[in-house]
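No lab work stands behind these numbers, since they all come straight from the coordinates. Just so we're clear, the structure is a prediction, and the values are computed from it rather than from any experiment. Cβ atoms are built from the backbone, for glycine too; each structure is taken alone.
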Structure 1
Amino acid sequence: MPDVIITSPSNARLKDLLALRRRRVREELAETLLEGLEETELALDAGVAPRAIYHCPELMLDPDVGAALVERARAAGAEVVELGRTAFEKVAYREGPDGILARVPSPGLALDDVELPPDALVLYCEGVEKPGNLGAMLRTADAAGVALVISADPVTDWGNPNVIRGSKGTVFSVPVAAAPSTEALDWLRRHGVAVVATTPDTDVLHTEADLTGSIAIGVGSEKYGLIEDTLARADRRVRIPMVGKANSLNVATSAAIVVYEAVRQRDLAREAR
């Protein structure tokens, strides 16, 4: 049984949920919204303890699966709130909601709280503006076993619902941090992580560079790429070959190409041992 049932779309608690769409409110409360059954399941698998879970049985494709997830969230300490369809659709932020929405702690670590494994593969994302691109890079990071994703000079926050949506919830399964670029680069240097900057202004292809060992693959903003200071401080510069008319790739695509080249090289190095 739910702890609370809400049917009115004008209920004050729903206004509180809608307020979490604003970055200022998310940062003040250190909370965000997580929508979707699969995304919430992944977050629970990663150890996230929701503050509350909102569900609408009428919208669930499989009510039994949805009910089991709600009970998992309850066991993790979440308050259980059942919403009527109109009420749920008011707070849902995507089309075709599946009846699951959770209020969770915002993702993200302070850099000083991060512990890197040996030969860590890090993704350094600088000034990336579009939440969907950050989300897509997180899906790549999750699939490739990236140890940490840093948002440097962040334009958006890790708790942005569109970052969470674009990541399919992997923002909760991959360690993430945010910091000014200078602070992030200093931290990488102190931890012995070499910065590999992606830029068209080099003759070195990404397949020709050594991407084993502890490295951070750096990608920059959609329009300008990495800033000059970051390029100057990078240990290596690499480019992705391009023969078409466009002079750049989508930043999430670029990150995926170089990250998986690093994975390929690391696999080969392990096989050779």
Structure 2
Amino acid sequence: MSSNRRSFPAFSPELFAPTAERPLRAKSRLLEHLADIQPHRHDWAQLVFSMTGAVRVNTEGTGMAAWPAASATYIVPPSRAVWIPPGLVHAVTAIEQAELHTLYLNPELLAGEAWSVGRVLEVSPLLRELVLALPAVPDPAPPESADDVERRRGIESLVLMELQRARPLALGVALPQDGRLRRLCEAMLREPGRHAGLDEWATEAGASPRTLSRLFREQLGTSFAQWRSQLLLAHALTLAARGRPMSHIAAELGYASASAFTAMVTRTVGMPPSRFFAEA
């Protein structure tokens, strides 16, 4: 672990707990580069994203897909958010300095199977402005005038409408339970461009490529190449959000050419990176 990494407890989430009077609460916090918010859980739902900078959200204990994996990681730039259902253990790391914003929601506000699992959602410009307009004050909250209450409730209604319209994106990267494979996946998350092939990663992990290939299938229901493509796509989104040219993104992620990187993105999401990143 980097000596520059700093770890913090969750920022008093109980002071922002949703109530019958305030079923949707907002919170903001500046996270320095490599700062961690330690794993925690709570009884309400949460939406987490950054206005600036990128964050990594780790979750533990949700069956996010049909395979046995019970953990996932999400790397999200400002145009994306992570939905965290009630009771799910989660932690946040700032990949770079990030202006972190959180919404805490009464679970009854957004019910149904789609809201019972962690996932990535698109953040519209309107949703970003609505979140900024919500009062982000802890309990005991100051008294509100009748006009303030009416305005807040109007904003809350619009936030819920925007969340229901938000496009879900298959950008979560499942994490395994097997210790050997988990260590390998964590190393790839830290430095996705260090090696391109499974053989190189297997040598570093001290396991055979055949063993690791089998574990990817058994633990994650996917191949090494498919899992790595999802990981690289998540990192590429973060780099694109910083305005990096396509050639620089391709090189940083270990691709010999921009065309090879373009082929990977097109194969993974069904559209070229110029279009995919433009929608980010």
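42, 18, 14 is what came out when semi-axes √(5λ) of the Cα gyration tensor in Å, for residues 115-250 alone was calculated for one structure; which of 1, 2 is it? Attributed to the structure labelled 2. Could you figure out which one of 1, 2 the value 15.8 for mean count of other Cβ atoms within 10 Å over residues 91-98 was computed from? So the calculation was done on 1. For the set 1, 2, ranking by distance in nm of label points 7 Å out along Cα→Cβ at positions 19 and 75 places 2 highest. Given a computed value of 35, 20, 17 for semi-axes √(5λ) of the Cα gyration tensor in Å, which structure among 1, 2 does it belong to? Of the options listed, only 2 reproduces it.
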